[in-house]
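Just so it is clear, none of the values below were taken in a lab; they were calculated from the coordinates. Note that this is a predicted model, so its numbers are computed, not measured. Cβ atoms are built from the backbone, for glycine too; each structure is taken alone.
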Structure P
């Protein structure tokens, strides 16, 4: 369901861009010359090729700017000319035709168009400015952002270039220039369509579910909190520490005249803790993962029988092991492998009880996920 919603949002966003964007009205060179004879305007030419990366950036980023497109349409006839294409050009009584053009190389380097050479284009992209008589003013061979290109578009459209005779004067013009072309987002964000999109994204991604219900159901929530017959009595004196690849068992004397037996399951980072009196009689047991009690806590009477059971998972539909799985899937490979401990605790987020699980990323920076205890959604990501 979430994937379908995301797909719908992406399509809506693409439609919004199309609706909101004002495109440059490109024409062929011959069309621009014909239009100029009817209504004099300067000509702006973008010389590109199909294989040129910066050319595509210029088209997708710079020419897509709504303010820039409007200014070009209002003040220029815009020509998009493939420097290695097969367009026939008629200019100043000459006919330019690329007889060496190979259709099989349409997406690769092809024969250079004779008109490209006539314009003395040495690199792609190159942008050229022609006056109202179709005479060349200047050319610029470079990728430019909307604000960078704005300087030249307005310099030539307003004829301010005629007042500039030295490099220092041009430098002063640039220094004093005030850009009015807005970044595309500044334009789009005012659109009612984009406002709707923002609302949809907020609702859709205010919480994130990285594992489906089906995936979560495959994860066992059973923990080793049961008490065996062997657990009920501690030999006095306590045995030596036992340790192997998967298990570590050791006993410590506690300040309140009790023994505490630790049983650590090394592969899963689970731990069982059992309290005994000085005679070795069991009194209480807990089960935990790093930083949090989970499962059942048992309290025993003088005869070693269970007197009370406290279920630390009661009311929590998503168990600790499912939370670990969610966090590990979210982290992917971006966690500190030298210290791969995921620390869990029960916390509150916006007044609601949640799981909080923390780990260190590859840069040794803490990440904490706040996870809904009922459905496993990530409600918040906290970066430390």
Structure Q
């Protein structure tokens, strides 16, 4: 049944070829448009003939799904446009904007359905039960179940949050259509009219889905942190190269699916020839670009490794900072001797969520260092991530 998903997706091209990704996303969107329009037409006809507001509500939900697929199609097309002078990082965020527009449509449909359902509760009318009604709802459940699996497979293959959201939406449609069918059967068997209540429940479910979709699409537009898995992969790959002592200040920017830009600082021995260190940095950047489809810019930080005092001082301060909160760390430590005092210059990495005021943190570390090394004066920069 899912031969279509396997036909349009080729794993070897899914992530590294923007044009291929656009083509696959467009084909999946067209499949969704066709199926949702057919479902909407069938449900709307049965709903009007039977006088069922819940079935009409479900039909409108399918219409909103078709509109969502159209917007997704446009999003894939616009996101695939190449970078230009005005948009040097590409147009990938069009896909996120398309998802946001879909969320707004979902919310509007939910509001209209809620109004119609409330009207049915206030002004009840009998619902005609028929075999055709049951048949169209069962067909809808079957089609939406297929669409759920189809969109999930294609979405995962091309790393598309839009298609994966469509998969979840199809799964939700299976649940809501099933609820409509149950209400129709109960109304027929017991004479108790659940139609208005079930229509209201469907509307509430659509509104809830819309709120979740808005939240999920706003996050990447505002700028959310990289996933722990991606951050760990970048850091570990960089540290795996010879001559890289450590990395810090990793920043990841998401400019749309498949358009990840990152920067980090790599610590290298100060005693190593700078040209050799730079050659290693170039190799790491090329590795990320060719094998991970990541644009990574690496800043070289030379670290003194042959001075025992600097090494010991770095270890002492790192242990003290970690004792305050094990999520914190230090980097870029160097010392500048003077006639009256020695400046110890370094950065403290304080992740968001650490509840130590910056002024208190600097004061505690400065006091601890001065207690053991009276001539040392700390010059500290606190970085927040």
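For the read-out helix-only ellipticity at 222 nm (-39500 (n - 2.57) for each DSSP H run of 4 or more, over all residues; to 500), a value of -8000 was computed from one structure; give its label from P, Q. Traced to structure P.
If distance in nm of label points 7 Å out along Cα→Cβ at positions 56 and 72 comes out at 1.8 when worked out from the coordinates, which of P, Q was used? Display every interim value, and only then the final one.
Working: P: 1.8; Q: 2.8.
The structure behind it is P.
Each of P, Q could give distance in nm of label points 7 Å out along Cα→Cβ at positions 64 and 120, but the derived value 3.4 comes from P.
Between P, Q, which one scores greatest on FRET efficiency 1/(1 + (r/R0)^6) of positions 152 and 288 (r between Cβ atoms, R0 = 30 Å, to 0.05)? All intermediate terms of the calculation are to be shown ahead of the outcome.
Details: P: 0.00; Q: 0.60.
Ranking P, Q on FRET efficiency 1/(1 + (r/R0)^6) of positions 152 and 288 (r between Cβ atoms, R0 = 30 Å, to 0.05), first place is Q.
If volume of the Cα convex hull per residue in Å³ is computed to be 180, which of P, Q is the source? The value was obtained from structure Q. Can you spot which of P, Q the value 1.58 was calculated from, given it is Cα Rg over 2.2 N^0.38 Å, for residues 280-343 alone? Of the structures listed, the value fits Q. Structures P, Q were shown, and FRET efficiency 1/(1 + (r/R0)^6) of positions 216 and 328 (r between Cβ atoms, R0 = 30 Å, to 0.05) at 1.00 was computed from P.
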